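**Q** Listed next: structures, encoded as structure tokens.
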Structure 1
Amino acid sequence: MNLMPEFRCHHPASLDEAVKLKSSLPESRFLGGGTDLIVNLRRGLGEPSDLIDLGGIADYGSVRQVDGALWVGAGITLAELARRPEIASTYPALATAALAVAGPTHRASATLGGNLCQDTRCIFYNQSDWWREGNGFCLKYKGDRCHVVVKSDRCYATYHGDIAPVLIALGAEAAILAPAGMRRAAIETLYREDGAQYLTLAPEEALAAVVLPPPVAGRRVGYEKARVRDAVDFPLAGVAVALRREGDVLAELRVAITGTNSAPLLLNTADLIGKPWDEAAATRLVEILRKTANVLRTTVTGAKYRRRALHRMTRGLIDRLWNDDGQVEQG
């Protein structure tokens with residue numbers, strides 16, 4: 001680990017003040033729980049001029065009902081998110097995903113906003129400064145080429161968050177604050193398929209809250225991840241599914257994946273709606289997964305294993321939800 005770079009630290013009293021500060025300090029970074037950013041800075045990954053600490057902002061982690069939707073402040077810790085009764089009872093898959101992140105001490109500090117905006121990862125990037133210099137800096141930081149796809153002009157570092165795919169499957173939105181005011185956008189639109197420029201947020205924008213839609217009667221939601229260890233590790237591959245069955249056909253099927261691409265992605269399952277979940281549907285879904293998941297050499301575990309794990313987890317999770325063996329939203 002490197003010594004921390006020198007920076008100034010600001011403690012705004014409101015999110016509006018934080019956004020104005022960020023707009024006036026182009027080389028600054030927002031700081032939530034610090035479980036992602038501080039580790040990267042200690043590895044020499046970034047030299048921000050200023051850190052804008054969001055931890056002292058009142059109500060930044062509040063949870064409130066607005067017109068039937070649940071607004072969850074981006075400053076809520078993952079530990080608090082998992083134990084809030086309105087989350088655990090109404091959106092149990094979200095609580096499951098929160099508890100799947102790292103270990104208890106990390107979840108006590110890590111925030112919802114920080115988890116959603118976490119940096120992408122790669123075995124050629126998440127290394128010490130001297131290792132990266134000795135092996136050649138990569139396109140994501142200080143270098144001019146991607147070591148995963150050498151001839152590519154974009155970075156293939158991978159997004160490994162647990163929370164985003166569940167929110168995408170639920171159809172949640174992000175409330176985003178900018179100097180010009182608040183806007184809302186689907187969670188999946190926060191990301192782009194570029195490991196170096198993976199967020200679509202403008203430099204001066206901050207994630208204010210996540211807006212969970214009212215629960216849907218009969219909808220079952222689940223999340224599963226594959227990892228090296230059963231605790232602590234990021235997902236080598238992960239999948240969230242929201243499924244609603246009407247008789248013997250799928251009335252709704254939303255599938256979001258993580259750990260395989262530079263962004264968490266929502267699969268296009270439109271041609272499965274109105275049909276039964278059977279072997280033909282499962283075969284079609286695997287085809288969709290193969291076309292969507294771009295599993296490459298970005299982790300210590302081989303791409304072939306991660307691809308097979310993703311296919312198996314997705315099929316198994318949908319099987320269980322189809323057979324009413326899963327977590328159901330409570331209205």
Structure 2
Amino acid sequence: MATKVIGVILTYNRKELLELCLKAIHSQTRPCDMILVINNASTDGTLEFLKSGKYPNIKVYSLKINVGAAGGFNTGFRLAYDNGADHVWMMDDDVIPESDALEKLLVADELLERKGMSRSYLLSTAYTEHGQVTNTPQVSNARNRAGYFGWPEQLEHGLVAVGSGTFVSILVPRNTLEKYGLPISSMYIWGEDAEFTLRITRDKPGYLVGTSRVAHLRHGGGTISIVTESNPIRIRYYKNFIRNNLYISRKYKTRRRTVSILFNNVVLALKMLVKRRPRKACIIVLGLVQSFGFRPKIDFVNSDYDYSNVRVSFPAADCEEVEANNSQERVEGISQLEYVRQT
């Protein structure tokens with residue numbers, strides 16, 4: 001039976017990168033059956049670019065307010081599910097897949113299916129624009145019947161069993177979303193992908209696919225660090241990073257690990273004060289304080305969702321078809337979307 005793959009791109013104020021991403025998605029040797037763009041309330045002309053008709057076979061969902069990366073990914077997975085996806089191929093707008101990236105993910109999925117291997121998701125191997133490996137996932141800690149770690153089991157096929165990963169070209173089956181739910185919107189930014197992939201690999205691992213390659217054109221490169229961060233807008237988000245990291249540690253890691261994170265961040269805040277960086281110190285402390293009462297709710301595909309924040313924009317080619325049919329398309333299960341057609 002044919003598999004319906006819906007590609008989803010989350011974008012915010014990076015229309016140049018978005019165009020590169022869309023070009024790569026449209027160049028796949030195994031095309032997506034549908035492409036959704038989640039426009040997270042961009043203000044840089046992204047919507048006008050998407051409405052230009054250059055990429056007519058896409059569906060654009062524009063959010064009226066920015067809900068952060070976590071809220072955007074939550075919306076993207078949900079809407080892909082509502083559009084009937086068997087697999088959701090999710091990524092940010094700064095991910096540039098090689099032409100056979102999706103094909104290789106699906107080939108790996110078929111291989112694992114034939115071998116009777118359960119999997120919660122498949123992940124492309126990400127590289128920087130300079131060819132360095134980036135966004136390295138955490139190898140799975142699951143053990144085999146002999147008591148040894150089982151992650152090398154599929155190495156001969158270029159597959160590694162993993163636990164925690166990112167949303168840098170991740171292929172998630174429909175049944176995973178049905179069973180384990182969606183990314184946590186209230187995490188807002190940084191950590192929602194780690195929490196989600198840890199949650200869905202409790203029973204079965206994900207797999208890193210060595211032959212599926214993407215470039216991740218990350219902002220500034222390197223790992224997330226408030227010490228080296230210079231962007232004032234990004235600096236304020238570190239409270240989310242600290243809060244979310246502690247939540248993930250409490251839920252999925254050991255108590256010792258959680259205490260270590262707490263201690264290291266207290267020390268880091270003191271170092272920032274010594275270096276006369278009081279704003280960074282305050283943000284660290286704020287993240288620590290917020291973490292103590294942070295008990296976020298997990299959304300499921302059939303749970304309530306405020307669709308009033310979503311507008312569906314049809315590119316020019318789709319508008320002509322809609323006008324000819326004298327009707328408006330409705331996605332099954334969505335009853336409160338405001339449809340906006342390009343004139």
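All of the numbers you see were taken from the coordinates with simple rules; none came from a lab. Predicted, not measured: the structure shown is a model, and the values here were computed from it. Cβ atoms are built from the backbone, for glycine too; each structure is taken alone.
**Q** Out of 1, 2, which has the highest value for FRET efficiency 1/(1 + (r/R0)^6) of positions 27 and 187 (r between Cβ atoms, R0 = 30 Å, to 0.05)?
**A** 1
**Q** Follow-up. Give the label, chosen from 1, 2, of the structure having the highest value of relative contact order in percent (Cα under 8 Å, 6 or more apart).
**A** 2
**Q** Turning to a different aspect of this structure: Output the label of whichever structure in 1, 2 has the greatest value of distance in nm of label points 7 Å out along Cα→Cβ at positions 83 and 139.
**A** 1
**Q** Continuing with the same structure: From which structure (1, 2) was mean count of other Cβ atoms within 10 Å over residues 211-218 calculated, if the value obtained is 20.2?
**A** For mean count of other Cβ atoms within 10 Å over residues 211-218, the value 20.2 is produced by structure 2.
**Q** So helix-only ellipticity at 222 nm (-39500 (n - 2.57) for each DSSP H run of 4 or more, over all residues; to 500), computed for just one structure, reads -8000; which one of 1, 2 is that?
**A** So the calculation was done on 1.
**Q** Give the label, chosen from 1, 2, of the structure having the highest value of percent of Cα pairs over 18 Å apart, for residues 11-66 alone.
**A** 1
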